[in-house]
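**Student:** What follows is a set of structures for review.
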Structure P
Amino acid sequence: MHFPSLRRLFALVLLTTPNAFSGEGIPQSVAELWADFDPRKEPLKVEVIREWKEDGGVFRQVRYLIGTFKGQPAHMAAIYGFPEGSGEKLPAVMHIHGGGQRASLHEVKFLVGRGYAALSVNWGGSGTGKAPFNTPDGALEGEPNTDWGAVDPTQLNVPGYDSMLPGPKQFFEDREHPKNNNWYLLTLGCRRGLTFLEEQPEVDAGRLGVHGYSMGGNLTMYVAGTDDRVKAAVPGVGGQGWRWEAHDFKGIVARPQDKVKGNVDVFRRTLSFESYSPDIRCPVLHRSATNDFHGWMDDVYRTNALIKNQPTRYSWVPHMNHQLRPEVAVTMPLWFDHFLKNGPALPETPESILTLSPEPQLRVTPDTKTLPVARCEIFYSIDPDPRARFWRSATVVREGDSFVGMLPLHTTDLPLHAFANVYHTLPKPESLAALPGNAKPVTEVCLSSLLQTRSAAAVKEATPALTATSSTLIDDFTDGLRDWYVLNAGNPTHQQLWTRKVTDPLWRGPANAKLTITLRMPQTNRMSFVLQENEWRDYRGPRRTFVFTREIPGAETPQTLSLELKDFTSTDGSDESPTSWSEIDQLGLCANFGGTASEARRWDGPAPEFLRVEWK
């Protein structure tokens with residue numbers, strides 16, 4: 001049986017006492033907010049809408065009662081699955097989808113294929129009951145969907161995510177309260193999903209996990225921070241605290257991610273992730289991308305540092321935004337295998353030591369006992385903004401069981417951030433084939449070090465040797481695409497190469513320079529070259545995108561394009577060109593850019609081979 005913590009029992013007593021809190025009974029902490037909710041109290045009234053069998057699994061389209069709000073019932077649609085004929089109690093995992101998505105049959109099938117019972121909740125209400133059977137949620141037209149009744153915490157009610165104000169679709173219509181926030185009701189609905197899992201006859205209720213992506217990553221942290229039934233959690237690209245806080249990026253203040261409507265202090269104590277982290281009682285692995293707009297890297301570390309006496313791990317995709325690579329994605333099933341099925345452990349977080357003098361370096365010592373080390377990558381940056389910073393690749397030298405990366409600087413006026421990705425060789429290839437876009441077996445797993453940060457004042461005080469110099473050469477690709485990220489890799493018609501290297505002072509475009517691109521492309525094709533100005537940096541100026549598109553004749557020998565600022569045109573319809581290279585944050589080399597997939601011009605022949613990108 002699940003017993004609430006003493007802290008929560010104490011809060012329940014206080015909530016039943018008149019005038020216990022300031023603000024006429026308004027909860028002042030996470031414990032107080034959740035003290036009067038029992039996820040088991042009300043019967044689930046489960047509807048089995050449809051059942052089918054495939055790929056060795058039993059799958060059900062179901063709905064359960066979330067609760068009754070303002071006198072009207074609210075129901076959650078979901079997909080449930082488990083291995084057919086297992087004959088034993090199974091660990092179970094709840095999947096929570098991201099914004100604009102739906103319950104995922106792919107996720108359920110993937111987990112069922114690994115020996116789990118799995119539930120994917122459809123909190124957003126989209127897809128189910130509208131989509132044909134072959135879509136990810138497996139729904140047939142006309143089947144019952146999620147129905148929140150008198151309230152609406154979905155993306156049809158976007159203001160409710162950062163508000164505590166009353167309203168016709170909120171919990172209360174007559175007063176400000178944390179329960180008016182969408183995240184409260186969504187978390188409540190997901191916690192009822194845990195109750196659904198523990199009531200299934202094939203499920204071991206003592207082995208429940210939860211994972212989610214983006215907004216589902218947020219909900220993973222909320223659920224893990226409020227429900228002791230969770231024994232392992234894997235948030236992805238979400239679940240980072242301090243979203244209500246304005247961030248100072250070297251004297252320039254960026255607005256908060258969430259512009260809270262209502263009492264910010266109450267929001268911080270009852271709804272912000274840094275207030276949930278101390279209550280998490282299970283191991284947490286965080287999967288994300290270094291430049292994620294939704295889960296800011298620095299604040300992910302800051303938030304998870306508050307989780308006490310529980311294992312934590314990090315796995316970061318360098319340069320990307322809101323996407324994962326297979327070596328990072330595979331950490332999720334391996335994490336659950338260990339904590340829910342007593343499988344092999346993942347390696348420990350690599351130890352890392354950052355020193356500033358005489359020259360900055362990061363020394364990384366991985367766990368070599370758990371899994372063999374295949375390689376180590378070390379990254380560093382001088383950009384205060386985690387969303388737009390370029391991560392320089394350090395030259396890494398192995399010294400015994402450690403790896404040392406030199407971090408050459410050109411100034412002591414900026415902060416220094418550094419971390420490492422250690423890639424361990426898996427004992428056998430792992431398949432992610434049930435998940436879209438993951439056809440190849442995964443042979444390595446990525447575990448990231450902690451983020452090491454030194455303020456500009458600390459860097460200046462250490463007086464490190466300044467050995468880095470600026471360069472007009474952006475890339476000659478002798479190190480492959482290590483400073484770039486690729487979208488739609490392997491699909492020449494839609495492939496895009498992007499880098500933030502041009503935002504770094506060492507590679508920023510000089511005044512009056514031309515951008516020259518040398519490539520080899522045997523057949524004639526049209527390409528787009530893209531500049532993004534002030535990516536996420538609205539504190540510096542408006543975000544704008546400029547494009548130059550042209551048909552490039554095919555040739556067996558290398559050819560060079562030379563582009564000036566005036567060659568690029570804004571995509572906002574103004575026909576303006578950028579006035580300077582100085583605020584360009586991203587450079588894209590794209591087969592197609594803008595428009596819909598159906599409008600993309602078909603690519604002829606192999607993808608271009610880029611040989612050199614530089615300023616002239």
Structure Q
Amino acid sequence: MCYRAVLLCAFFAAFLTAPIKPAFSDDVKQVKPLFDPGTEEIVDYAKYGEFKGIGTENYKYEIKDRKGLTAAVGEGIYPSTSVTKDPGYREAQGSGKLVGKQWEFVNNPDQMLAFYKWATASEEAGVKQYYTAVALAKSGQTLHAIKAYYAILVNFPKSVGWTFWHTPLYTAKMALNDLEYLIRTHPELGIKLAGAKIIIENSFDSDISNDKFIINPGKLIKVKPGEVIPPKIDLSKLKIIKTVGGTHVKLVKYGNGHWQLLVDDKPFPMKAMAYCPNKVGLSPDNGTLNVQTDWMTADYNKNGKIDGPYDAYIDKNKNNRQDPDEPSVGDFQLMKDIGVNTIRLYHHSTNRALLRDGYEKYGFMYLMGDFLGMYAAGSGADWYSGTDYTNEEHKKKMMESVREVVTEYKDEPYILMWMLGNENNYGYAGTPNVEPGMGCRAKIQPDAYYAFVNEVAKMIKSIDPNHPVAICNGETVYIDYFAKYCTDVDIFGANSYRGPNGFGRTYWEDVKDMTDRPTMITEYGCPSYLKDNEAKGEELQAQYHKGNWEDIAYNMAGSGFGNALGGVSFEWVDEWWKAGPPPQLDPAKQEWEGWDYKTNARIPGNFRGPFPDGWLHEEYLGAMSQGSGVDSPFLRQPKKSYFWYKENWTK
């Protein structure tokens with residue numbers, strides 16, 4: 001996310017598999033009983049109808065007793081229409097509170113209004129049921145939300161909605177993710193989902209015409225609260241059946257299929273940070289900034305020390321200057337203080353001594369990356385034509401770019417792994433002054449791109465067999481191509497921004513089913529901006545990071561799907577050049593708005609996404625603020641997400 005093109009499409013993934021929604025609120029103080037909660041907490045669908053073709057593409061649920069099912073499910077859940085009798089609905093309808101399109105209610109502070117609006121909306125049935133369930137969950141009606149999500153698996157498992165980018169949203173997969181999130185985070189309800197499996201073959205592209213749905217809705221069952229979450233597996237009792245890497249860094253696969261990353265034979269849950277602490281006012285759009293390398297050499301106060309890593313300080317009283325009681329401690333120390341053990345380097349390094357110092361004094365390992373032609377980096381392509389993965393000259397130059405960095409750094413003890421690309425599968429060519437593109441063509445050349453990734457991985461292993469090789473994909477888009485071509489890539493990494501609940505069962509399950517390899521979230525995060533409510537924005541950002549990290553941790557070896565290695569929090573400190581290009585938007589000013597190239601106008605954010613107010617505000621993604629910007633790149637004002645990590649990553 002450190003180049004202009006990424007601003008336009010870096011969060012494209014969020015809309016392929018996730019809804020546009022804000023964080024579930026953790027501050028619901030009192031939940032009023034529903035007018036019609038239904039007669040059954042766990043609906044026995046077999047009593048009211050017939051399941052046909054379970055586990056096949058011919059799955060269908062036929063209702064036999066509509067009246068009985070209507071009474072059992074309660075308001076807002078198919079096929080009930082009792083919400084129209086709810087006094088709350090009637091009051092809201094009569095007072096004009098429900099005027100407007102249903103999409104305008106997704107981020108309404110009053111989620112009961114959103115519930116009433118969506119439960120009575122004219123919308124595709126599965127989409128309608130999904131956003132009704134979302135509103136129930138956000139309003140604190142957890143048990144009823146579980147019923148509403150499950151109703152999608154039973155009644156509308158083949159429902160497809162559409163995103164801001166007109167890419168498909170598979171409603172059943174989203175419902176399955178949110179359903180299991182609620183079950184796992186509310187064990188006191190004593191509910192489990194048994195046997196559910198949603199397979200959508202050919203769904204990793206944007207063409208729904210070739211999709212094949214294989215559906216098993218499973219069954220909600222009542223258990224004791226202590227039985228909701230399975231106990232952790234004792235890995236020491238399992239046999240290691242596969243090892244990748246050397247003696248210092250290795251991946252191991254256990255007999256139960258779980259994967260773990262080890263450093264010096266000790267488990268290494270990767271708690272990583274994306275780190276680009278560049279000076280306010282500079283921008284790659286006008287040639288004043290190389291976002292990947294400038295921070296490694298910048299010394300604006302000319303004291304012989306690199307600014308961000310060593311001279312950053314905490315502005316405790318937020319007066320935007322360094323007071324005598326605010327020493328320069330440096331970002332390296334501040335990151336160590338919150339438990340960061342890994343830093344992601346997107347494309348090479350310009351300061352070997354800095355990396356070694358980060359390792360020796362602060363304990364940092366590094367994800368050493370090469371863009372592999374994204375943003376036209378390393379390929380020799382011009383930006384608007386983009387890297388062509390069928391062009392032998394482009395491929396030769398990229399191969400040499402990777403060979404150079406691997407040869408130079410392979411024996412350094414701080415290398416954790418090699419990482420190829422940065423969501424190149426979103427890459428497309430652009431048009432000057434209209435659409436900047438992303439400097440590569442991988443999106444329209446998936447066969448050529450993923451085949452080339454594997455060629456590069458083979459070359460790396462011929463030079464350095466001691467470190468794993470990972471790809472940085474955009475979400476799970478084209479994971480089928482990855483599985484087919486990238487047999488020599490050890491780790492599937494993905495930039496993923498699915499929302500405050502994390503990545504969901506379907507992410508971990510898709511990676512396991514499609515690749516049987518470990519995975520890592522190579523970027524995740526959330527802006528802290530919320531118009532007219534800075535404190536609430538920080539709180540929701542922290543909640544988002546909490547939900548994301550807890551999902552990662554739950555799926556590490558020993559629990560969940562056991563294939564998570566860790567994640568990269570995006571990012572350490574706010575970058576002010578990311579809202580749009582100068583002169584339209586000023587890199588010396590922190591902008592909450594974005595720029596639409598097609599209309600040449602400002603919009604309320606970079607684009608819509610699953611964030612607190614429904615928009616991405618990319619200049620507010622940091623765990624640290626730069627305050628007013630007058631003392632950049634030194635000043636740091638910690639946000640609530642910083643303190644969440646300090647409490648939880650240091651345990």
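**Student:** Determine which structure produced the value -8500 for helix-only ellipticity at 222 nm (-39500 (n - 2.57) for each DSSP H run of 4 or more, over all residues; to 500), calculated from the coordinates; the candidates are P, Q.
**Tutor:** It must be structure Q, since only it matches.
**Student:** Consider the structures P, Q: one of them gives 20.4 for Kirkwood radius over Cα pairs in Å, for residues 260-547 alone as calculated from the coordinates. Say which.
**Tutor:** Q
**Student:** Taking 9 as the value of relative contact order in percent (Cα under 8 Å, 6 or more apart) derived from one of the structures shown (P, Q), identify that structure.
**Tutor:** Computed on structure P.
**Student:** A follow-up question, please. Thinking of P, Q, which structure, once mean count of other Cβ atoms within 10 Å over residues 188-195 is computed, gives back 15.9?
**Tutor:** Q
**Student:** Let me ask something else. Computing FRET efficiency 1/(1 + (r/R0)^6) of positions 212 and 396 (r between Cβ atoms, R0 = 30 Å, to 0.05) for each of P, Q, which one ends up highest?
**Tutor:** If we compare FRET efficiency 1/(1 + (r/R0)^6) of positions 212 and 396 (r between Cβ atoms, R0 = 30 Å, to 0.05) over P, Q, the biggest value is for P.
**Student:** Can I ask one more? Among P, Q, considering only Cα Rg over 2.2 N^0.38 Å, which has the greatest calculated value?
**Tutor:** If we compare Cα Rg over 2.2 N^0.38 Å over P, Q, the biggest value is for P.
**Student:** One of P, Q was used to compute Cα extents along the principal axes in Å, for residues 92-307 alone, and the answer was 68, 55, 40. Which one was it?
**Tutor:** Considering all the candidates, the number was obtained from Q.
**Student:** Which structure, out of P, Q, was distance in nm of label points 7 Å out along Cα→Cβ at positions 52 and 580 calculated from, if the result is 5.9?
**Tutor:** Among P, Q, the structure yielding 5.9 for distance in nm of label points 7 Å out along Cα→Cβ at positions 52 and 580 is P.
**Student:** If FRET efficiency 1/(1 + (r/R0)^6) of positions 156 and 436 (r between Cβ atoms, R0 = 35 Å, to 0.05) comes out at 0.35 when worked out from the coordinates, which of P, Q was used?
**Tutor:** Q
Here, each number is a calculation from the coordinates, and none is a lab measurement. What you are looking at is a predicted structure, and each value in this text was computed from that prediction instead of being measured. Cβ atoms are built from the backbone, for glycine too; each structure is taken alone.
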